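The following blocks contain the structures, represented as structure tokens.
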Structure P
Amino acid sequence: MNFYITADEIQNAEYFWLKYVQCEFYSAEILTLKRNEQLRCSSEIKSLVPYLGEDNLLRITGRLLEADLCFGEKHPVILPRHCKFTELLVIREHERIGHCGVSATLTQLRKHYWIPKGRQLVKTIIRICLICKKYNVKPADQLSGQLPRDRITQSPPFQIVGIDFTGAILVKDNQETHKSYVSLFTCAVTRAVHLELVSDMSTKCFLLALRRFLARRGNCKVIYSDNARTFKAAEKELAYFANILKDSEFQNFVADKGIHWKFIVERAPWWGGFYERLVKTIKDPLRKILGKALLMFEELSTILSEVEVIVNHRPLTYVENDPGEPEPLTPAHFLELGYGDSKYPIHFIELIDATTARESYKKRKTYRTLLLKQLWRRWKEQYLLQLKTVNHFKTPSVHKNLKLNDIVLVEGNVKSKLLWELGIIKEIFIGRDNNVRSCLVKTSKGLFKKPIQLLYPLELE
């Protein structure tokens, strides 16, 4: 007994269904043609000039009788648009040609079949094809969110800080080379930077670097950093930072200093853009200065101090062409307040005369207060107000928010979307502008909090 379906059986089955479907949808037309009468004007296939072939199937007459084509291409079988069999036929041809687009699928169909308004049907079928959805789906997105209060509220330098690493840099020790690491501390408000070179990624070395930073820059209140899970997929060296954050000695130190440590969402570096962006700003002059040189630890530490000064003197505001305008605002203005009076538009000499030392100190205090007010006024007018129009969209528009129980494709580490995990949204997190910014997604591997930019809504019913 043969358990395999033969080619003849498949052809016979297809012929049966073609005949059955035409009898169901075009019975009036078939009866009219058998009587050799004209089709009614209301018939949707009248313009196709149909005829009954030798196999009793409705076919198109067409104008390609003399063309060097096969019979099916010259006289394709007519099929109704609103029919389950026709939809299955479109799906079959779509899969046969490797899930190509509308035109390719329609061309393949018309080699043997003609469907009234077939292009619209093919578009509909491709639109609901899961494999095509996975390849063509776009990530969820939304207008740029509101800047956090920490970034736009006047505060002393380095009170709000972001921490990141530039990766490993080789240093020489006698005849050997070792890896060292640059920790980057960025002020969220004044955009100043502080660089520390550490010999390894142990908790002890990082704590010493943090202590040096706090001793030189004052106690900060809030520190932002990448989520610890991020480092699992990053370089091996950066993965050590995740272990530091979990260390009890480190946590006790942070708690004792009254520092609030905040983590951004996993795999969303743009959430920490105010410090991520400065990694490149640091690397550019560092690469150009070092070149191929292999320095000792102390030499590299000295170079980093010089790079820190260079970066802190970068302009935050527009550089005017008019020589009469004050120089552009820089982070160094806030860090070096009261030093180098020639940098500021108001000079201390204008406020002091031959008076007692006590009165001189009072006037010096008045000068520093006046200078600080002027710096913050310029920060507000020339820097802060410029941020309100910054948007990473060329044509900003409000997008549809993700909802609970939406089926999404979760972006993975591999390029092929077919290998990404499917997930369902279990919880949404709304920003201050009432737009969804991140979601708690359930996949086969567990629950994960993801930014919406890594979620691809499939819009499955």
Structure Q
Amino acid sequence: MTELFLSFVNRSITAGWMILPVLCLRWCLRNFRSKDLICILWGLVGLRLALPFSLPTPFSLVPSAQTIPTDIMYASSPAIDTGLSTLNQAVNPMLSASFSPNPAASANPLQIWLALAALIWVIGIALFALYALISLLRLRHRLTEAVPVGENVWVCDHIASPFLLGLAHPRIYLPSSLDPQTAVSVIAHEHAHLMRRDPIWKAVGFVLLALYWFHPLVWVAYILFCRDMELACDARATRDFSPAERKTYAEALLACSLPHAVRSFCPLAFGEIGVKSRIRALLQGKKPSRLLVILTACVIVALAVCFLTDPVPSDQSESSTSALALTDEVISDAILTHYNAHSTDDLLCTESHIPLLTTYRQNDDGSIKVTAYLMVLYLELARDGDWFREQSGSHIPTALTFHVQPDGSCTLTEYWEPGDGSLYAPDIRAKFPADIAERALDTQRYIDEQMKACYDQAIAYWGLEDR
């Protein structure tokens, strides 16, 4: 459950990067009557929230495809990757200081907090579902005495404002007190909703809001999407109206306006959302020129390419530079330094490392983050007469992370080893990529080869080749 919650959090963060330029474009087009193109943009935001995957492209402007690692609760030094190095440097030290695991504890602090957050997230979704169900049942109860008065049009005594309700077979419901002139405007508006399949889109939007209720930008997107949907329907319904007919339509909007307290997420109510702005758009809004429509469409395509996709991993040329810098000697020095190794005439500190996987990630400053996943054997051998004996050692999966500069210089930034006891296997599965985690757990697969490598170092060190 926690990993599922984190996947939704990461998706909401990437969608948040898309919502921001949509808000900017919406503001630029605020004086234009039709909102069809803006509704398309909200649809792309919904697509980003709904899809569990995204294609990597070099055109992506999303800083990071996965801000929070799904295994962060098992990490010995928790860290996030926002794609912005300054933000990472500000957040990660505090995160590591506050949530690094205590070896004496049975669970990492982040495991507890993230499990609690996941539980609250599920409770929030359940409350949304309960609210929608209760609202729908109460509304259905009010409509039990509704009577048909035309094709797909029903009249009811127990509703205060007209609305459209239903997904497969939506119906237009009118209050029985509605005068005929206002009813004409209402029906034109609701038919525009039907033509645009808005009941389905609003239901999809509500489901996405229920899943991402924890993200404030998703709330902003949903509210503005509903408002722009109504503005788009107003524009479509009044497309062929004269100025006098638009004024009559605006008066119908004012007559059917609803107080904020009775708004609902379920039906599409005629006077539910942004009545003042809708009237202003009807009476003062401008029709966009063809050139502006074309330019806006091009911007939409650009936003889709840049924000519906994820950044690509570093290419081979970048990784080759890092690979040259990250030699066996560099890794060997890092391992021996970690174990504070000091060889003498009678004691030799040896190491053998077998690479399981190396990953590369481009940083904002042009440097590259290189992580080497290794099987490491550290072995101290003591001279014993004409031969030598094993004194102490360690055989353990290890992850070394280096910061490699464009000039080839590299700095070790993390030396990771799994925790002891019950933490050992979960730590490895959390830290190592899934395709090598099980191999990392099978230490016996590598021990003979690595023991031979360490013994060969001792034989060469003490000149025992002929013995």
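Where a number appears in this text, it was derived from the coordinates with a stated rule and is not lab data. Here the structure is a predicted model, which means the values were calculated and not measured. Cβ atoms are built from the backbone, for glycine too; each structure is taken alone.
Give the label, chosen from P, Q, of the structure having the highest value of distance in nm of label points 7 Å out along Cα→Cβ at positions 52 and 308. Before the final figure, lay out the partial values.
On the way: P: 9.4; Q: 2.0.
Once distance in nm of label points 7 Å out along Cα→Cβ at positions 52 and 308 is tallied for P, Q, the winner is P.
So if we calculate distance in nm of label points 7 Å out along Cα→Cβ at positions 12 and 60 for every structure here (P, Q), which label has the highest result? Intermediate values should be presented prior to the final figure.
Working: P: 3.1; Q: 2.0.
When distance in nm of label points 7 Å out along Cα→Cβ at positions 12 and 60 is computed for each of P, Q, structure P gives the biggest number.
Taking -17000 as the value of helix-only ellipticity at 222 nm (-39500 (n - 2.57) for each DSSP H run of 4 or more, over all residues; to 500) derived from one of the structures shown (P, Q), identify that structure. Could you put the intermediate results ahead of the total?
Numbers: P: -11500; Q: -17000.
Derived from the structure labelled Q.
If Kirkwood radius over Cα pairs in Å is computed to be 27.0, which of P, Q is the source? Provide the component values of the computation, followed by the final result.
Numbers: P: 28.9; Q: 27.0.
Only one of P, Q returns 27.0 for Kirkwood radius over Cα pairs in Å, namely Q.
Looking at relative contact order in percent (Cα under 8 Å, 6 or more apart), point out which structure of P, Q has the largest value.
On the way: P: 13; Q: 17.
Evaluating relative contact order in percent (Cα under 8 Å, 6 or more apart) on every structure, the highest lands on Q.
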